[in-house]
1. For distance in nm of label points 7 Å out along Cα→Cβ at positions 67 and 379, which of P, Q scores largest?
2. Of the structures labelled P, Q, which one yields 11.0 when mean count of other Cβ atoms within 10 Å over residues 91-98 is computed from its coordinates?
3. Quick check on the output: 43, 29, 28 is Cα extents along the principal axes in Å, for residues 219-330 alone, derived from one of P, Q. Which one produced it?
4. I have -0.82, -0.92, -1.10 for log10 I(q)/I(0) by the Debye sum over Cα atoms at q = 0.15, 0.16, 0.18 Å⁻¹, for residues 75-186 alone, calculated from one of the structures P, Q. Which structure is it?
5. If helix-only ellipticity at 222 nm (-39500 (n - 2.57) for each DSSP H run of 4 or more, over all residues; to 500) is calculated from each of P, Q, which structure is the one that comes out at -16500?
6. With percent of Cα pairs over 24 Å apart, for residues 107-250 alone as the yardstick, tell me which of P, Q scores highest.
7. Out of P, Q, which one gives 30.3 for mean projected area of the Cα convex hull in nm² as computed from the coordinates?
Structure P
Amino acid sequence: MNILSRRVLVAGVSTRAAAESAARAGFVVTAIDAFGDLDQDPSVRALSLGRSFTARAAARAARSIEYDAVVYLSSFENHPNAVSALAAGRTLWGNAPEVLRRVRNPMLVAQALRDRGCAVPEAYLSPDVQVVPDPYVAPDPYVVSGVSPASMQPRREVRLKPNTTWLVKPLASGGGHRVHLWPGAAGLPRGCYLQELVEGTPGSVVFVASGGRAVPIGVSRQLIGDRTFGAAGYRYCGNILSAAGDTGDAALVERAGALARAVAEEFGVVGVNGIDFVARDGVPYAIEVNPRWCASMELVERAYGLSVFGAHAAACANGVLPEFDLLRARPSAAALGKAVVFARRDVAVGDTREWLADASVRDVPHPGERIAAGGAVCTVFAAGREAASCHAALARRAERVYAELDAWERGVA
């Protein structure tokens with residue numbers, strides 16, 4: 001069967017961008033997510049689970065839907081059993097559960113990349129816990145269990161790197177949620193690990209992989225905890241796809257591409273994937289692998305005209321990688337960015353239908369929708385000659401959103 005004739009299910013917390021890319025590539029698309037955005041492509045059959053969305057709930061909802069292939073988005077990478085349920089009886093376009101169990105193990109990833117000469121921050125599990133990657137025991141990729149003297153098992157002693165600031169991160173991480181500085185207490189929350197805080201510029205590389213090979217398609221800065229957009233701490237709130245000659249220089253792009261190739265060779269990932277990193281002195285320190293569609297891929301499509309979903313499908317279905325040279329694509333592109341605008345307090349939006357005619361705002365909520373403080377309102381887009389001017393343009397567009405929210409609250413819009 002021609003892959004373009006296939007019915008595709010796209011499932012994840014937010015599907016608008018990936019489903020839109022799939023529809024443009026010629027697929028018949030059904031989407032299951034938590035938002036059911038007003039601006040979802042009209043050809044997409046969109047199903048929203050609202051606040052009840054979980055990977056398992058989405059997999060259950062998919063049972064009654066007819067589709068040939070399935071693509072999962074965030075946060076399915078943390079729930080391989082839900083991926084198995086979602087793909088039961090259908091073709092999976094994405095990383096298999098057994099791949100997820102390896103590539104989402106931060107200790108395994110760090111060691112594998114370190115062995116290949118890649119830069120990675122130090123990472124430790126708590127001296128009092130152990131990870132058991134046993135899919136037959138665990139409902140999710142990992143079981144984290146305490147080791148006490150009463151267990152008659154020796155307690156592992158870990159000597160932490162001195163003079164180092166540490167982050168507490170959940171094993172099932174995503175979007176910077178529940179990431180915070182370690183206060184130096186002896187214990188860790190259940191299901192968490194310590195990772196060295198690397199000072200530098202947060203970024204990511206996205207790539208298409210198959211057969212142990214990888215083609216990088218984008219390197220971007222990440223916006224993390226930016227209060228301009230209502231975020232705080234280590235919460236993800238956007239990307240800026242830097243222009244050639246910006247601080248994301250050719251050497252960093254080359255090194256980020258080497259990271260992508262190392263992950264593809266070591267873990268056998270397939271289709272589109274991403275790696276979060278922190279760039280310090282031009283060197284990307286690999287932080288985390290995201291083995292699925294990533295938010296910056298929408299910027300890749302806008303900047304370079306590459307059909308990311310089409311590339312994903314071709315890699316997964318036929319093992320074909322795109323003929324794409326990122327270093328050659330970058331010189332003609334300005335900096336392009338997107339930012340998630342989070343509610344600064346509880347809000348009720350007004351008539352958002354007017355946003356549908358504005359290409360600088362996407363992921364549009366429905367008129368009258370109530371959004372709790374800290375919830376995502378929408379995504380804004382902007383461009384600039386370089387990253388700084390792009391960020392300033394994103395900030396101005398976000399302020400317009402906040403001004404409209406205030407006007408709706410006062411009843412003057």
Structure Q
Amino acid sequence: MVWTPPRRVVFRFGLLFAALLLFPFPLQVIPEADWLVDLVRKPFDGLVIWCATDVLGLDEPSLRPTGSGDTTASYVQHLVFFVLAVVGTAVWSVLDRRRTAYPRLAAGARVVLRYYLAFMLLDYGIGKLAQFPPPFPQRLDQRVGDMSPMGMLWTFMGSSRPYAVFGGCAEALGGLLLLGRRTYVAGALVAIAAMSNVVALNFCYDVPVKLLSMQLLAMAIVLFAPHARRLIRAALGRAVAEVPPRPRRSPRFERARSGAKAMLIALMGITLYAMVDQVLGMLPPRHELCGIWDADRFVLDGTERPPLLTDVERWHKVYFSGVSLSVRPPGDGPLVRFPAKVDPAQRAIRLKLKDGEAIWTYALSTEGHRTSLVLDGAYRGKPFHAELHREPEPLLLTRGFHWINELPYAP
């Protein structure tokens with residue numbers, strides 16, 4: 001089969017650009033190999049910084065992970081990869097101008113793309129176990145209009161753990177199907193559906209993972225595209241020829257191929273298993289103080305502070321999450337947050353401060369439906385005494401699921 005010149009050029013460019021994006025895969029799937037990944041990436045990191053500062057005239061971009069995949073360095077990196085792929089395509093086209101097709105190279109590239117996309121989708125799916133934790137108390141007490149679009153999305157997803165897990169299962173299913181030669185087309189189709197939703201959410205709610213999600217969607221489309229016509233014909237009820245079996249090579253090569261495949265899948269399994277433990281460990285713990293507390297009485301340095309809107313030291317509300325507590329003054333004062341660990345056995349709260357650690361003591365009591373909390377300790381270098389009561393759990397977390405609804409319930 002002879003490929004047309006435009007097809008050969010597009011293939012060369014696509015292969016080089018994809019290779020740069022995937023690099024250094026499969027080193028990422030090797031457990032405890034982060035140091036090696038960082039080492040082989042250093043030349044490209046230096047090239048990105050040089051391009052940003054000397055070519056584009058930008059401030060030196062930070063390469064440290066920030067949780068965002070859409071940093072200035074990320075966009076410059078894609079520009080560098082694009083230019084390298086264009087130059088590489090031109091050189092390749094000149095040096096290899098007599099070759100008319102690349103069927104074997106295309107087949108090998110398809111296999112690498114399958115396994116990379118499978119690993120990333122499984123990573124995405126596992127991440128859904130902890131990516132959207134239940135909304136923190138301070139988030140539940142925040143006005144909807146004050147949320148960022150991304151904060152709104154995280155609250156929406158975190159308020160229904162089954163839905164978040166469902167989305168993760170869809171991504172993981174696509175990844176699992178991509179691992180099999182006979183099922184990878186179905187896996188690509190599932191990946192297109194799952195990643196189309198992810199890309200739409202990232203764009204519509206300004207989530208800074210737009211570049212990566214678009215890459216994964218494009219990879220799924222590339223894997224599915226050669227089979228799209230056949231599947232459309234089959235869906236329309238027309239006859240479709242059977243896919244010919246994969247050409248077999250020497251027994252030694254086939255054994256080596258099977259061994260490499262088994263080893264890669266095993267390494268992926270080990271890495272993903274370790275990732276499950278890590279992700280589950282990220283879930284915020286819950287303790288008896290978790291929730292929203294209203295301050296009924298607040299005494300600071302021996303003086304009782306009435307709830308005046310102008311008093312920024314007086315407490316209005318206290319929010320306890322699994323790993324922190326936050327204090328809100330009356331009015332529109334800023335929220336003050338402290339990393340904190342609650343010790344129910346000692347009835348103590350250990351807070352991490354800029355200049356050390358503080359320990360508060362607490363007492364809980366319940367009368368009827370009212371739960372009261374008394375706190376004593378030091379706040380801003382002064383002794384304090386606070387009496388609070390717990391707010392009822394918000395409707396977002398207590399409404400639950402109902403099979404029968406006589407009327408829509410959407411207060």
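1. Q
2. So the calculation was done on Q.
3. P
4. Checking each candidate, the match is P.
5. Derived from the structure labelled Q.
6. Across P, Q, percent of Cα pairs over 24 Å apart, for residues 107-250 alone peaks for P.
7. It was calculated from structure Q.
Values quoted throughout were computed directly from the atomic coordinates according to the rules given, and no laboratory measurement underlies them. Treat the numbers as computed from the prediction; the structure is a model and nothing was measured. Cβ atoms are built from the backbone, for glycine too; each structure is taken alone.
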